[in-house]
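The structures come next, written out as structure tokens.
Just so it is clear, none of the values below were taken in a lab; they were calculated from the coordinates. All of these numbers come straight from a predicted model, not from anything done at the bench. Cβ atoms are built from the backbone, for glycine too; each structure is taken alone.
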Structure 1
Amino acid sequence: MDVARLVELNAAYARAIDNEKFEQWPELFADPCLYKVTTAENLARGFESGIMYADSRAMLQDRVSALRKANIYERQRYRHVVGLPVVLGRENGAASVETPFLIVRIMGDGAMALFATGCYHDKVAADGAGVLKFAERIVVCDGGRFDTLVAIPL
């Protein structure tokens, strides 16, 4: 799999979230898909549950709808710094990819703080039109302490 195309996919992912274009975020996923936010400790222990979980594009769209209409949280946004993806292998037409990330949270008053660091564990495949999509994105955070509700996808 072409690393440049993986970089573009990750850039589109970060841009959708950072620019609050949340409706574009689910379109980067295959259907069905898996999206989960967890911690490195939970992953090492084999714990399946996560901080955030969706196993279809409809669940991702529901998350966006909740962000727009139902969730009440302090005004904030993110800025992602995404490292270079590394292809770990290929199986059944999908690439296993690992990509490091760092996320800064910017509050409504302008205060900034490091919010999360970690690594994306992905399965990426091309759809029928050749467009790369996330079949699976497991967001593995280095730490397990978040000082606020994780409302916005990481």
Structure 2
Amino acid sequence: MTLAERINDDVKTAMKSQDKEKLNVIRMVKSAIQLAKIEAKHDLSDEEVIDVISKQIKMRKDSIVEFEKASRTDLAEAYKREIDILSEYMPEPLSKEEVEKIIEEVFVKINPTSPKQMGLIMKEVTPLVKGKFDMGEVSKMIREKLN
């Protein structure tokens, strides 16, 4: 069963159990997936669906930061619950130690000599950790290692 099929099944399950919050979140992500499918002009692979869900999670995390600045903890809490629901569809996250090991292996393989090779390192690391760890954090870790 593909991830998109699982999401469709979960819409039906949420409707039957009358879980309105989960239903709304799944419908939003389903719409985002449908939009991405139209833009891509083909059925999305699980990896592409994970990218869409990752973007949805990132948007919510950014909104949480803004809501907390504005002292709107009610809205921040609602978005945190949405992130929890969306996280069910993400692959098992990697630990910081596992990501550091992957970065170390890429450094051994590429043997960078200057910070200008950041793009080359990111190109190698991204497919290994995308959707499993925060890419902003990965970028910081690589930058620290380069300096």
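State the single structure among 1, 2 that was used to calculate relative contact order in percent (Cα under 8 Å, 6 or more apart), giving 20. Provide the component values of the computation, followed by the final result.
On the way: 1: 27; 2: 20.
Going through each structure in turn, the value belongs to 2.
State the single structure among 1, 2 that was used to calculate helix-only ellipticity at 222 nm (-39500 (n - 2.57) for each DSSP H run of 4 or more, over all residues; to 500), giving -26000. Write out the running numbers ahead of the final one.
Numbers: 1: -7000; 2: -26000.
Going label by label, the one that fits is 2.
Of the structures labelled 1, 2, one was used to calculate Kirkwood radius over Cα pairs in Å, giving 17.2. Name it.
On the way: 1: 15.9; 2: 17.2.
Only one of 1, 2 returns 17.2 for Kirkwood radius over Cα pairs in Å, namely 2.
When distance in nm of label points 7 Å out along Cα→Cβ at positions 93 and 109 is computed for each of 1, 2, which one produces 2.5? Please report the intermediate quantities before stating the final value.
Working: 1: 5.2; 2: 2.5.
Clearly, the read-out refers to 2.
Computing FRET efficiency 1/(1 + (r/R0)^6) of positions 37 and 101 (r between Cβ atoms, R0 = 35 Å, to 0.05) for each of 1, 2, which one ends up highest?
Numbers: 1: 1.00; 2: 0.50.
Looking at the calculated values, the largest one is 1.
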